[in-house]
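Quick heads-up: structures coming right below.
None of the figures in this text is laboratory data; all of them are computed from the coordinates on show. From a predicted model like this one, the values you see are computed outputs, not experimental measurements. Cβ atoms are built from the backbone, for glycine too; each structure is taken alone.
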Structure 1
Amino acid sequence: MTRDTSAAKKINPTLKMVLELGPVVLFFIGYIKLREEVFLIAGQEYKGFIIITAAFIPLMVLSTLALWKLTGHLSKMQLATLVLVVFMGGLSVWLNDERFFKMKPTLIYLLFGGALGIGLLRGQSYLKLVMEELMPLEHEGWMILTRRICLFFLALAVANEVIWRSFSTDTWVYFKTFGLPVAMFAFFMFQGQVFQKHGIPDEDEV
């Protein structure tokens, strides 16, 4: 399902954002509307959270397939996220246990933080392999950024575990919907000095 990033097609940025964030926003809206509801299906009671999770899985699959169809490319992070949504979300619905879906962000951040950490131990930046086209940097810049993102991902994994285990489901949903994206945005905003110091100018600008 993946292709060379150089062959990826460009699509309208707004459409891309809708496809990437739309399922998460709809999950949040659905949860707010159904969080107090209990549904009786085949003789078993299901909370609104489980019903919304069941709806979120096919929605995520469809939006990811649409992105692939329109761009001709999916990143490794998008693929891993989709697999974990289907697997952990499926377990939550099948076992009627919301804890599995709440652990999904932890597994995602541990997976990518761990992968980046392995690369660092080998003196390599695996981040460069997937983002070089977007952010041309010198080797030192990639190593600095990779170390920071590795630690950041591990910190997010810990934060997710603390929040879903220690606070209410409402708090976790707000954290997942708003807290994680804001944290990611803020993190990259504070990396401006790395891009300025170690960025490689475009050939057209030289």
Structure 2
Amino acid sequence: METLLPLAFFAFVSSITPGPNNIMLTSSGILFGFTRSIPHMLGITFGFGVLLALCAAGVGSLIIAVPAVHVALKLAGSAYLVYLAWQLRSMAFGQQDDGRARPMSFAGAALFQFANPKAWVMAITGASAFLPVMQPVWMAVAIFCLVFCVVNLPCISVWAGTGAALRKYLAQPRWQRLFCMVMVGLTVYSAAAIWL
């Protein structure tokens, strides 16, 4: 049990720092507000919890050991981020409620975790360094996933909340363009960083 505090600290640092999920949640908070972004946040935490359990069971090491699968995950993650950057490029904040634009769904956010390279790195690193040593093993995996997810959800909520707080300041077209340029740049950087 002495590994729980270091695990919680690792979960906090890795969850609160910028990454694809947090960039998308900031955008969602701005475009749709905090409440409508809740399914997106819950989907991230649920999908990441499943990914954590798989990595703790050894699947993460297998994925890394098979180069073709690792490259396919990187391709899928970077392709989605480039698509997201393209969508952000032309987004008009005044039209987010016209029926066409919708926040990411619970299922979409959960599935994205399997193409999110930062999520894989967090899960594999966490499982290899912080998985409690105890019997039965399923209990160790459950505690590991629970601690990580309990820390993760408030951290990612901060990003959606920040976006929601910025929403009123982006009513002017000039600030909308500036925000879009910054978010596109960060998203493209995230897509490129997958390959570094």
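Where does the value 46 come from, among 1, 2, when relative contact order in percent (Cα under 8 Å, 6 or more apart) is the thing being computed?
Computed on structure 2.
Taking 53, 31, 18 as the value of Cα extents along the principal axes in Å, for residues 28-139 alone derived from one of the structures shown (1, 2), identify that structure.
It traces back to 2.
Using helix-only ellipticity at 222 nm (-39500 (n - 2.57) for each DSSP H run of 4 or more, over all residues; to 500) as the calculated read-out, with -23000 as its value, let me know the right label among 1, 2.
It traces back to 1.
1, 2: which one has mean count of other Cβ atoms within 10 Å over residues 44-51, as calculated, at 22.5?
2
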